[in-house]
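*Asks:* Take a look at the structures listed below.
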Structure P
Amino acid sequence: MRTLIFQSLLFFICSINGKAQSPSLPSTTLEEAGFNRDSIETLINLINETPHKDFRGLVVIKENKLVIEEHFNTYMWNTIHDIRSAGKSVTALLLGVALQDGLIESLDQSVYSLFSEAKNPSINEDYKKIKLQHLLNMSSGLDADSDDWRTPGQSSNWIALDDWKEYVLNIPLKSKPGENFVYADIHPLLIGLAIEEASGMSLNDYAQEKLFGPLGINQVYWFTNAANQTGAAGNLYLTTLDFAKLGLLITNGGKWNDQQIISANYIESLINTREPLPESWSRFADSYGMFWYKSTKTFAGKKLDYLFGSGFGGNHLIVIPEEQLVIAVTSSAYGAPYSHGRSFAITYKVLNALE
C-alpha cells in the first residue's frame, strides 16, 4: 500500500512539473543521445520567454528513447491537443495498417473499386480513373481545393452534413489524375471512408484497435459524425508524446515492439514517394507524397533527409529515419502568421544541437 501511495505521489510530482515518463519508452540523457545540453537548455528558456503563450509541447525521441519532453504555458503532459491536418499523415499510417490486414489490395486500386455499388449507387464513374496513390499524393484531379470554396469538393460543402459519403463520392473530375498537386481534405476523407467500408468500423474505432491501442495511446479524440464516419482529414486530438510515438512506426519500419503493424514495404514507400510541390508550397518542404511532406536540409554540418506531417497552428511531426529521430511539436497558434515559422525554428534549433 505504501509503495502504491509513493508511486502515485511521484507520478503527481512529475505531472505538476510538466513531465511524465512514458511507461512504454525508456529515457536517456541529452548527452547520451548526442545533443548539446547548453543549446537545448537555451532553446527551452527561449520558448518560455516568448511572449506568445500558445506553444504547447516539444518531444524528442532518438533510437526509441525519450530525450526531451517539455510542456509550456500551463499545458500539461496529459492534455490532448488538436493536431489539425497532421491527422492526414496518421490516416496514411492507417491505410498501411489496412493493407497489412488485407482490407485493401494495393495503392494501384481504383477508388471506385473500394466502394460497393449496391451501397453507393450514386458514386461517380470518374472514380474509376483515380487510384489510391493519387489520393495520397493530392493529385486526384477531383474538383476540390481547400483554398477555393467554389470547388464542390471543398470541405465547407460537406463538413456540416450528417453523412459525408454520398456527397463526396459524387464529385467530378476537373483534370487528369496524377497531373497536378491540389491540396484538398477530400483525399484523406475518401481513404478513411474506404477503410470504414472495408472494416465495418469507424476509422476512429479501427485506429483504436489496430494502431493507438498497440502503441499504448489511450487518450484520443477523433471527431466522428452522426453516420459513424471519422474526420480523416484532421480533427484528431493527441498528447504531444503520443503524437511523437506515431513517428516511431516509421523509424522502426512499421514495427512496434515485436508486432509488425504496417509492412516495411509500405513504410519504405511512405518515406521515398516524392512528388514535386508547386512553388507556393515549397517554403518548408521540397516535395510531397503519401500525406507527408519531404525535405533535405543541412544541420550542424550534416545533410539530413526527413519527412513531416504538418497541421494548422504549427503542429508538426518530424521523422528522420536515418538518425532514428522523431520530433513532435504542438502549438495552438491557429491562424497566427508566426505559427509554422516558429515551430520550424524550434525544430531547426533541436537539429542544430546534434553533435
Structure Q
Amino acid sequence: MNISKRIVLTTEEQSTIDRWSHGKSIPLRLVQRAQIIQLAAQSFYNHDIAEQLNISRPTVQLWRERFLSLRLIGLEKDAPRPGRFPKILHKKVTAIVNATLHTTPPDATHWSVRSMAKFQNVSRMTVQRIWKQYNLKPHLIKKFKLSHDKQFLEKLYDIVGLYLNPPDKAIVLSVDEKSQIQALERTQPLLPLRCGIPARQTHDYYRHGTTTLFAALNMLDGTVIGDCMPRHRHQEFIRFLQIIDVKTPTDLDLYLIVDNYGTHKHPQVVRWLKRHPRFHLHFTPTSSSWVNMVERWFAEISRKRIRRGSFKNVKELIMVIKKYIDSHNQNPKVFVWTASFESIMRKISNVKIC
C-alpha cells in the first residue's frame, strides 16, 4: 500500500490550520482543506480522512500534495485546472490573422466574417472570436490626410502661436468661406418628433439656388462677423475684408487666419492689403483645414440650423443664417485652442501608413 509523505506542522502553521478548520467566517472550501491537513498531521491515512470528512480519497491526496509543495499558500488558492484544449490550432489562428491583414478576397475590398470563414474552412464564430482577440475590424475604415506643404512646420507653428500667444493690441480672426450652401425645400412638411418616433423628413427636395457664407471668428470673445454673398471670388473676399475693417476697432491690428484658396492670394487682394497695413494674413498649411478654428463654428451652424432646414428660396436661407449669427453674438461661445505645436507633431509622427 502506498504511504503518503508525513506532514509536520510548524507552530505558526498549526495555529493557522486550527483557526481555519473552526472559523465561522472562513470559506467552506478552505475549512475543508484545513481539516484535511489537520487530520493528516495527526497521522491519519487518506482513506480514513476521506471517510471522516465525507469526501473522495483523490481530493485528500490532492490537498496533501498541494500543502507539501506550497504549504499554507497552496490551500488558499484553488488547484490549477487544465481547461479545455483549443479546437483551433495556433497555426490556423495565425493564418486567419495574416490573411485578414495582408490579403483581400477576389470579389471584395475587405474580408467579412463569412467570407473569411469560408476561405479558411472554419465557422464564422471562430473568425469572430479571433478578430475580437486581435482587435481586427476589416469592415471599418477611417480617413486621414497628411499635408505635403513644404512649409508645413513654419505655418503650423505660426498659426498655433497666434492661438496660444496672440499679439498685444491686436485681434486674431479665423476667416473662411462656407461655399455652395444650398437652399433646399423638402417636397413634404417635416413630421414632428413623437414619443418613440424621431422627427422625419423626405429624402427628396427642390433646389432653389445657393449662397456663400463669409465668416470671421474672433478668437478673443467668440463673436462672428458674417455675410452671405452669391459667389466666392476675390471681389467678394475684398468686400468681406471691407466689412471686417468697418466692424472692428480701427486702432487695433488684425491678424487673419485663412486657408490657401486662390482668391485669398489674388493680386487685387494683395494690393488691397498693402493699402490697409493693419491687416495681416496668415495662411494655414495645405490640406489642413482643421487648423482653422472657424471650421468648428461652421460645423455648429450646419448642425443646428442648416442641415435639417427647409427653405423656399435663397433669401429665406440668408435670413436664417443672419438670425443665427445675431443670436450667437448675443451669447458668444469662445472656441479655445488647447493643442501645442509639440503635441500636434507627436500625433502626426505616430500616423503609420501601411
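*Asks:* Taking semi-axes √(5λ) of the Cα gyration tensor in Å, for residues 27-186 alone from the coordinates of each of P, Q, which one would give 41, 20, 15?
*Replies:* It was calculated from structure P.
*Asks:* Can you spot which of P, Q the value 0.10 was calculated from, given it is FRET efficiency 1/(1 + (r/R0)^6) of positions 139 and 331 (r between Cβ atoms, R0 = 30 Å, to 0.05)? Spell out each step's value before the answer.
*Replies:* On the way: P: 0.55; Q: 0.10.
Going through each structure in turn, the value belongs to Q.
*Asks:* Given a value of 20.9 for Kirkwood radius over Cα pairs in Å, point me to the structure among P, Q it was derived from. Could you put the intermediate results ahead of the total?
*Replies:* Values: P: 20.9; Q: 28.3.
Of the options listed, only P reproduces it.
*Asks:* Taking distance in nm of label points 7 Å out along Cα→Cβ at positions 67 and 267 as the quantity of interest, name the structure among P, Q where it is greatest. It would help to have the intermediate numbers written out before the result.
*Replies:* Details: P: 1.9; Q: 10.1.
Sorting by distance in nm of label points 7 Å out along Cα→Cβ at positions 67 and 267 in descending order puts Q first.
*Asks:* Out of P, Q, choose the structure whose coordinates give mean count of other Cβ atoms within 10 Å over residues 235-242 equal to 24.5 when calculated. Numbers along the way, then the final one.
*Replies:* Details: P: 24.5; Q: 17.2.
Among P, Q, the structure yielding 24.5 for mean count of other Cβ atoms within 10 Å over residues 235-242 is P.
*Asks:* Where is FRET efficiency 1/(1 + (r/R0)^6) of positions 107 and 259 (r between Cβ atoms, R0 = 35 Å, to 0.05) largest, in which of P, Q?
*Replies:* P
*Asks:* To test your reading of the models, identify which of P, Q gives 0.95 for Rg/Rh (Cα atoms, Kirkwood Rh), for residues 91-226 alone when calculated. Before the final figure, lay out each step's value.
*Replies:* Values: P: 0.95; Q: 1.19.
Attributed to the structure labelled P.
*Asks:* A further question on this structure: For which of P, Q does helix-only ellipticity at 222 nm (-39500 (n - 2.57) for each DSSP H run of 4 or more, over all residues; to 500), calculated from the coordinates, equal -13000?
*Replies:* On the way: P: -9000; Q: -13000.
Going through each structure in turn, the value belongs to Q.
*Asks:* Quick check: 2.9 is what I get for distance in nm of label points 7 Å out along Cα→Cβ at positions 35 and 195, calculated from one of P, Q. Which structure matches?
*Replies:* On the way: P: 2.9; Q: 5.9.
The value was obtained from structure P.
*Asks:* Kindly point out which one of P, Q the value 21 was derived from, the read-out being relative contact order in percent (Cα under 8 Å, 6 or more apart).
*Replies:* Details: P: 21; Q: 14.
The value was obtained from structure P.
Read the figures in this text as sums done on the coordinates, not as results from a lab. For clarity, every value in this text was computed on a predicted model and none was experimentally measured. Cβ atoms are built from the backbone, for glycine too; each structure is taken alone.
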